[in-house]
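Participant: Right after this note come the structures.
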Structure P
Amino acid sequence: MNYAELKKTDIANGEGVRVSLFVSGCTRHCKNCFNSIAWDFSYGKPFGEAAQREVMEALSPYYIRGLSLLGGDPFEPANQRGLLPFLKRVRKELPAKDIWCYTGYTFQDGMLKEPQANCEATRELISLLDVLVDGPFIEEYKDIRLKFRGSSNQRVIDVKKTLASGEVVLYLK
């Protein structure tokens, strides 16, 4: 798995000061995507041990609230496989940090609605998240007044409450 960018102090992609990891690779190609350069799976740098250490160090300060995963798309199956062991490490070593994830896919019944996005890592990866912002960016629904999303069809989902209840619980309405 490659990553396109690492922002060590980001306040736009989740609550509080965050570390944001932009993975490379997306097959959705939404019209007017803000990060189309990251559609290519080979764009950027490998997300190897050195990059993972850099993210862990960036997450460590007390003022960093958590990690945000963006793209590309973290829920492309190749990216899920690359992220799963890393998110397990984050949960183990920094359990107080929250994890947000942005995907163009749609969350439904504990998995992703689109079959091509599901793989052996999907269910476990979702279980490691606190907040999932789902749905494709749709230019016609763009609204700059929305918090943490670009278009009104996207949802900001409380993953823990959703998995516990079996029904989607919004983090933000």
Structure Q
Amino acid sequence: MSLEFKQNYFELFSLPIQFPLDKQLLAHNFRELQRQYHPDRFANSSDQERRIAVQTTGYLNEANETLKSARLRAIYLLELQGVNFDLCETTHDMNFLMDQMETREALEKATQTNDPLDQVDKISQRIKQNTQYLEDDFQHNLEAGNIAKAKEAVLKMRFYERLTDEAKHLQEKLEDEMFA
């Protein structure tokens, strides 16, 4: 059993090193590697081989999760170019931050409308469109070699991930209340 832990995640899954990703190919290659290195296949092997299988599976899972997420994939691409990310780092674009606050307020107020599910759906669509805009902006800036602007787009993507989660949880809550 040998998997090269030094190769980047794209190489691991035989994918081109780029932001656009064939998610079906990623899933297929992930399943193939999982099938090959899954710890169950090494149940009767030595302790060392079983330990390596567990480590390999962990590596495969981390690589897969990173590439599946647009934001994590974008961070990874920038890290491959030597860009560092601080977990506390955030955007300083005040207009963007104000828009985030307004969107959160709109989600809170959605429960007070005549059709809260429809209102949450409209807000979710707007969040999705803005997320796609940021992903396109990231790709454009990365390809143009404008790393600072690409990083700024990634920092903003985190906000839209949170908004997406908030909208999803609110929608689930509203649906639960409807059927309770």
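A short reminder: the numbers here are calculations on the coordinates, not readings from a lab. All values reported here derive from a predicted model rather than from experimental measurement. Cβ atoms are built from the backbone, for glycine too; each structure is taken alone.
Participant: Work out which structure the value 0.10 belongs to, where FRET efficiency 1/(1 + (r/R0)^6) of positions 47 and 151 (r between Cβ atoms, R0 = 30 Å, to 0.05) was derived from one of P, Q.
Facilitator: It traces back to Q.
Participant: Let me ask you something else. Out of P, Q, which one gives 14.6 for mean count of other Cβ atoms within 10 Å over residues 111-118 as computed from the coordinates?
Facilitator: The structure behind it is P.
Participant: Work out the source of 20.0 here, i.e. which of P, Q gives that when mean count of other Cβ atoms within 10 Å over residues 71-78 is computed.
Facilitator: Q
Participant: I have -24500 for helix-only ellipticity at 222 nm (-39500 (n - 2.57) for each DSSP H run of 4 or more, over all residues; to 500), calculated from one of the structures P, Q. Which structure is it?
Facilitator: Comparing all candidates, it corresponds to Q.
Participant: Taking distance in nm of label points 7 Å out along Cα→Cβ at positions 55 and 135 from the coordinates of each of P, Q, which one would give 3.4?
Facilitator: Attributed to the structure labelled Q.
Participant: Same structure again: Work out Kirkwood radius over Cα pairs in Å for each of structures P, Q, then name the structure with the largest result.
Facilitator: Q
Participant: Can you spot which of P, Q the value 1.0 was calculated from, given it is distance in nm of label points 7 Å out along Cα→Cβ at positions 23 and 159?
Facilitator: It was calculated from structure P.
Participant: Then there is this: When mean count of other Cβ atoms within 10 Å over residues 87-94 is computed for each of P, Q, which one produces 10.1?
Facilitator: Label of the source structure: Q.
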